1. Thinking only about mean projected area of the Cα convex hull in nm², which of I, II has the largest value?
2. If you work out relative contact order in percent (Cα under 8 Å, 6 or more apart) for I, II, which one comes out largest?
3. Work out the source of 14.2 here, i.e. which of I, II gives that when mean count of other Cβ atoms within 10 Å over residues 19-26 is computed.
4. Work out the source of 2.2 here, i.e. which of I, II gives that when distance in nm of label points 7 Å out along Cα→Cβ at positions 11 and 67 is computed.
5. Assign the value -12000, calculated as helix-only ellipticity at 222 nm (-39500 (n - 2.57) for each DSSP H run of 4 or more, over all residues; to 500), to the correct structure from I, II.
Structure I
C-alpha cells in the first residue's frame, strides 16, 4: 500500500542547514529562518557534526523515501517497501 502523497507535511520545510555560530557548545539546525533543532557538543566534535548533518538532511531523506516508495511494489521480496513505509511513518509521527 502506497503512502497518501497528498498528505501535507507538518514540519518546517527544507533545506535545513547547520549554523555553527552559536556562542554555546552546540550547533543549530535552521530551516527557512526557523530554529529547528539544537545539537549539543559531545566529546567527539566529529560525532557532533555527523549528528547535525544527519538531522539537517532529514527533509531531503524523507522526500527521497517518499519518491522511492512510489516505485516499490508491495510484493518486493527484500522488504524494501516495508522499510521505506516504516521510515516515512516514523518521520510523520504515525508509528
Structure II
C-alpha cells in the first residue's frame, strides 16, 4: 500500500574542491523547504533565504565576500514585498 501523504525531508550539502561548503539546501517532496544557504569559496556566507513548499518566503539576505551585509529583501509568496535595504562596501 502506497501512502501519498508521507513527506520526505532531505538536506544536501555541496562543496568546493577545497572542501569548503558551497551550499546547503533542504527539500521536502522535491521542493525547497526551510532555510537555504550558499557560500563563497572562502567560506563566507553569500546568500541565506527561506522557502515554503518551493516558494521564497521571508527575508533573503546577501553578503559581500568580506562577510559584510549587502542586501536584505522581504519575500511573500515568491514576490519581493515591502522594504529592501542595501549596504555598500567601502574600501580604504
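Derivation of every value follows stated rules applied to the coordinates shown; laboratory data play no part. These numbers were taken from a predicted model, which means no experiment stands behind them. Cβ atoms are built from the backbone, for glycine too; each structure is taken alone.
1. The structure with the largest value is II.
2. Ranking I, II on relative contact order in percent (Cα under 8 Å, 6 or more apart), first place is I.
3. Computing mean count of other Cβ atoms within 10 Å over residues 19-26 on every structure in I, II gives 14.2 only for II.
4. Comparing all candidates, it corresponds to II.
5. I
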